[in-house]
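Pasting the structures here.
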Structure P
């Protein structure tokens with residue numbers, strides 16, 4: 001039996017070809033999950049991700065939809081679509097996120113508000129929206145994807161780290177309030193991950209998708225910053241993580257973790273935050 005057979009799952013930020021979101025979706029597809037894959041303004045890539053998951057032997061239904069989860073009402077509409085398609089949501093994986101690499105003192109209010117609305121607001125309101133469905137089903141699981149930068153600093157990452165630290169706190173708060181409904185909430189914080197376009201394109205070639213001229217990037221991996229030899233040298237294990245390693249941890253939280261594990265953030269960073 002597949003561990004997620006007959007389970008209905010939303011995965012946000014699922015479009016990037018080598019990103020964490022797609023790797024998670026494929027990992028869950030192999031376990032028989034029914035999937036709604038969501039991303040913003042990457043419809044062609046999203047369709048490819050859905051097709052790739054559908055091709056996995058034993059996968060359940062796979063659907064995809066474009067939503068800008070930073071806009072008011074969009075997280076709720078996403079959940080309403082899942083309810084219309086599946087009639088329930090058993091697992092919500094909040095993976096979509098933005099990064100804005102600026103020196104402190106150079107952020108504008110528009111960038112600040114956009115980062116808050118996507119990196120925190122999307123998970124917050126999607127989490128609220130699934131509650132009636134999960135309560136009606138007798139429980140569920142919510143997994144938030146944060147970052148090791150919730151715990152340590154890095155140049156030009158003040159705002160990104162702030163949102164990810166807030167997401168870890170949100171995870172704990174949700175878990176404390178929702179465990180009585182058998183809704184188990186945890187998070188995972190990836191460290192340096194070998195993802196495209198971070199690995200191949202570099203930070204300066206990824207332009208802002210909502211405010212041209214501002215270097216704010218919409219990415220599915222929410223994995224941190226571009227990795228070079230200097231960054232790798234800061235990882236005790238001496239390499240980048242693979243997206244599959246992160247996906248395995250998300251799968252564990254979705255299906256394998258005991259119900260007594262709640263409100264925890266699992267840092268998967270090769271020991272990066274230990275230094």
Structure Q
């Protein structure tokens with residue numbers, strides 16, 4: 001799918017690029033910075049480095065937008081809401097702004113007993129198990145189902161992220177892992193498919209990155225993902241049951257302290 005085809009589809013039915021930005025973000029696209037953080041659920045107030053620097057500039061349904069001035073870096077932070085459909089709309093709309101680099105931050109479930117709650121995961125690819133990605137392949141829909149296909153982060157940006165992650169995690173005594181993700185649309189129905197998903201070579205499972213990687217490539221944006229392990233199905237610590245208070249506490253501490261350090265290190269280097 002070419003980005004121009006998506007834009008032509010919007011124009012065909014009477015809307016402009018600026019209309020699209022205002023609909024998605026609630027503001028003009030000119031207010032979005034070159035460096036962007038997107039998160040399905042977290043707000044910048046959970047991070048010590050961002051809490052007092054973030055200015056809320058828009059709120060539309062699940063989408064909230066802040067601008068953050070951190071020393072000489074100007075960052076836009078967007079909370080999208082959970083799931084690939086709304087996050088993909090945000091990524092595609094960012095192609096209409098000054099945005100060049102996107103750091104996606106979110107949660108991931110472990111499918112490996114050695115990847116523990118609270119660890120940091122950097123996905124090298126995500127396998128499509130979501131429905132949104134099929135609309136990014138092009139017509140005809142019935143002949144372009146991407147289920148099972150791999151989607152990748154921007155490779156040079158990914159390599160810079162790995163360097164930053166290794167350095168920051170070592171300094172903070174936090175484990176990090178290279179992820180092979182499966183992107184799925186459901187929490188309730190995922191369990192019956194876990195063995196099949198593991199047989200594809202996946203060691204983590206989440207809901208957005210396959211579509212996000214694909215959308216960013218279409219929009220010519222550099223996107224990478226930093227994920228915090230929220231649960232581990234393999235050791236019976238799922239989102240539904242089994243997690244202990246100390247697991248959740250450690251995860252929040254690691255996420256709140258380590259993630260912003262990795263992000264700032266990465267964005268400072270680019």
Source structure (of P, Q) for distance in nm of label points 7 Å out along Cα→Cβ at positions 62 and 238, computed value 2.1:
Q
Rank structures P, Q by relative contact order in percent (Cα under 8 Å, 6 or more apart) and report only the one at the top, that is, the highest.
Q
Which structure, out of P, Q, was mean count of other Cβ atoms within 10 Å over residues 142-149 derived from, given a value of 12.2?
Q
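We did not get these values from a lab; they are worked out from the coordinates using the rules stated. Bear in mind the structure is a predicted one, so any value in this text is a computation, not a measurement. Cβ atoms are built from the backbone, for glycine too; each structure is taken alone.
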